[in-house]
Structure I
Amino acid sequence: MTLEKAATPDKAVILVDTSVWIDRLRGIRGRAFNGAERLAKGIAGHASITEPIIMELLCGAGPVELDRVRNLIDSLNVLSIEPSVDFADAAAIFRATRANGRQARKVNDCLIAAVALRHDAVLWHKDSDFEAIAAVTKLKTVDLR
């Protein structure tokens, strides 16, 4: 799916990966920055995150950026992990990518994908792991690389 065909505000849940938020927070112009700006303005849909993305954003923030990162996190809808479902689904996703010959590099990405799948969310990203996951699941993605 392309950014231009991405969901409208009244239709979709959009789960935005850390890889996209980093470009916006750092002011790196490009497709990811533009997509994040569209979400921030409510043009493209409702932006969501999940706990692994929150953790990654907080881990990567320096002292100067921490308040800005916290404000961003506070402004977004959180799709919470359901441990009884999502951890097992993430492990199954990881095994499926490995069996397909395109093993996901990060298990956090499998967990993020499991949450997106459970919520039928479109996952916006700049990470090849999600395309490998989409090849073996019904994950809907917008690749902003």
Structure II
Amino acid sequence: MSEHYRRFEEYLLPESTILDAGCGSGRDSLFFLSQGYNVSAFDASIEMVNLSSKLTGLSVQHAKFEDVNFDIMFKGIWASASLLHVDRGSIKDILQRLAVMLNKGGVFYMSFKYGDKVYQKDDRLFNCYDEGAFNEMLSAIPELTILEL
């Protein structure tokens, strides 16, 4: 993960605000906190919320992507392997919803499994994207520009 962190941090200022979107266990939130960033986080799983809150000391919000709401804007949004669980019919709306929480000039990191398939595993949805599908998805959101792929 260190290379992904480094590339994301290149676009941030010290003490920037970061939203860990779909934070899971809190591993990434903990890293960003250790680097001096101001971190907010949410996850749809109450188990992950409890785990990440315990690990990070943050008050992690229990929310789905379509319901999340914060009163602050963020310089960075980190969505590592979390948006891949959003169905393709909703992904553009979810990205638009998150994009409005991003400061002008902010950076939005998102990662997906590579490919062009959709599958279920252990009752979890996985959406894989290749470059074409990813570009098509983001082209519908004028607030977002691809800096690196």
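One of I, II was used to compute relative contact order in percent (Cα under 8 Å, 6 or more apart), and the answer was 29. Which one was it? Before the final figure, lay out the partial values.
Working: I: 29; II: 20.
Here the read-out was taken from I.
Each of structures I, II was scored by distance in nm of label points 7 Å out along Cα→Cβ at positions 95 and 127; the highest score is held by I.
I have -8500 for helix-only ellipticity at 222 nm (-39500 (n - 2.57) for each DSSP H run of 4 or more, over all residues; to 500), calculated from one of the structures I, II. Which structure is it? Answer for the origin of the read-out: II.
Quick one: distance in nm of label points 7 Å out along Cα→Cβ at positions 87 and 103 came out at 2.2 when computed from one of I, II, so which one is it? Structure I accounts for this read-out. The maximum of Cα Rg over 2.2 N^0.38 Å, for residues 39-78 alone over structures I, II, that is, the highest value, falls on I.
Please compute distance in nm of label points 7 Å out along Cα→Cβ at positions 55 and 135 for structures I, II and give me the label with the greatest value.
II
Please compute distance in nm of label points 7 Å out along Cα→Cβ at positions 31 and 63 for structures I, II and give me the label with the greatest value.
Details: I: 3.8; II: 2.4.
Comparing I, II by distance in nm of label points 7 Å out along Cα→Cβ at positions 31 and 63, the maximum is at I.
Each of structures I, II was scored by FRET efficiency 1/(1 + (r/R0)^6) of positions 15 and 47 (r between Cβ atoms, R0 = 30 Å, to 0.05); the highest score is held by I.
None of the figures in this text is laboratory data; all of them are computed from the coordinates on show. Fair warning: this is a prediction, and the values are worked out from it, not measured in the lab. Cβ atoms are built from the backbone, for glycine too; each structure is taken alone.
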